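Next come the structures, one after another.
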Structure I
Amino acid sequence: MYRMACDRNNCTVWIESGAHPGYKPAVGEPIDEAIIDLTMTRGQGPVNNHRFAEEIGYQLGRGGFDAYTVERLGKLALSDSSEVRSQACRWLWMYGHDETAAGLREKANNSLALAGCKCQEGRGGVVCE
């Protein structure tokens, strides 16, 4: 179990992806990597797909962990429920159009293609199926 001290507002990380009773982080694993694992991997028990899908976007942009995040998004895009898959594809599309890291763009675009994600940018933002 992870515990942390916090001296600012909103420092609790919600885990909407289900229970992860057997999860054991690697020795020395950074807390951000563990949070990505727990929030972007479907756990056991009942999971509200809508809340799980929403939560994905809250965990993006953890400094230095974008490649790991793209890897996890690729797995969700391949194997999860349609709502979670759609959200994972949407974020992969965003990473695939990011101007900052060519290697990351390539990895995201490869994951999009592998998962068969079809995304379009429109007035309401990016929509994927």
Structure II
Amino acid sequence: MKEFFYFRNGKGEFDCDVQYEFDVFFSEAAAKKMYESEKHWRSKDDPVFQEMKGDSGIACVHYTEQERADPEGGSAPMGIYHARASFRLRNTFISITTNERTSKSDKLALAVRDLAQMLTVALVSTNRLSQ
């Protein structure tokens, strides 16, 4: 892995609304391996809802998962829902996780839109600098 960073809003891991994670690799093959590994690992708890492929990458959206208490707490639903999407764009793996108090939310769609806008701005800026 060449670089790893993430950012989120909120006060802590369980108090954030949206978390973005970026893993940049030296090669596309390494990013592809990470994407497949994460997809397989995440699918144990929240299966893949839909996967889409494009020229320079692949993406999947997982079913929304409701957090549950530990077995000592009776595994009772806690009223917190996690929605996830993962992407591999060339040599980069990106994961977005949202937390919400309802299962019916467009927070993940808005987070993906925000990611697309951030990447567009970054790519346009990079293209301008290289010209």
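Every read-out reported here was derived from the displayed coordinates using simple, explicitly stated rules and does not represent laboratory data. Since we're looking at a predicted model, the values are computed, not measured. Cβ atoms are built from the backbone, for glycine too; each structure is taken alone.
Thinking only about relative contact order in percent (Cα under 8 Å, 6 or more apart), which of I, II has the largest value? Provide the component values of the computation, followed by the final result.
Numbers: I: 19; II: 22.
Going through I, II one by one, relative contact order in percent (Cα under 8 Å, 6 or more apart) peaks for structure II.
If you work out distance in nm of label points 7 Å out along Cα→Cβ at positions 40 and 80 for I, II, which one comes out largest?
Details: I: 1.0; II: 2.9.
When distance in nm of label points 7 Å out along Cα→Cβ at positions 40 and 80 is calculated for I, II, structure II comes out on top.
State the single structure among I, II that was used to calculate helix-only ellipticity at 222 nm (-39500 (n - 2.57) for each DSSP H run of 4 or more, over all residues; to 500), giving -10000. Let's see the in-between values first.
Values: I: -15000; II: -10000.
Working through the options, I get structure II.
Of the structures labelled I, II, one was used to calculate distance in nm of label points 7 Å out along Cα→Cβ at positions 24 and 64, giving 3.4. Name it. Mind dumping the intermediate values first?
Numbers: I: 2.5; II: 3.4.
It must be structure II, since only it matches.
If mean count of other Cβ atoms within 10 Å over residues 56-63 comes out at 17.0 when worked out from the coordinates, which of I, II was used? Could you put the intermediate results ahead of the total?
On the way: I: 13.8; II: 17.0.
The correct label is II.
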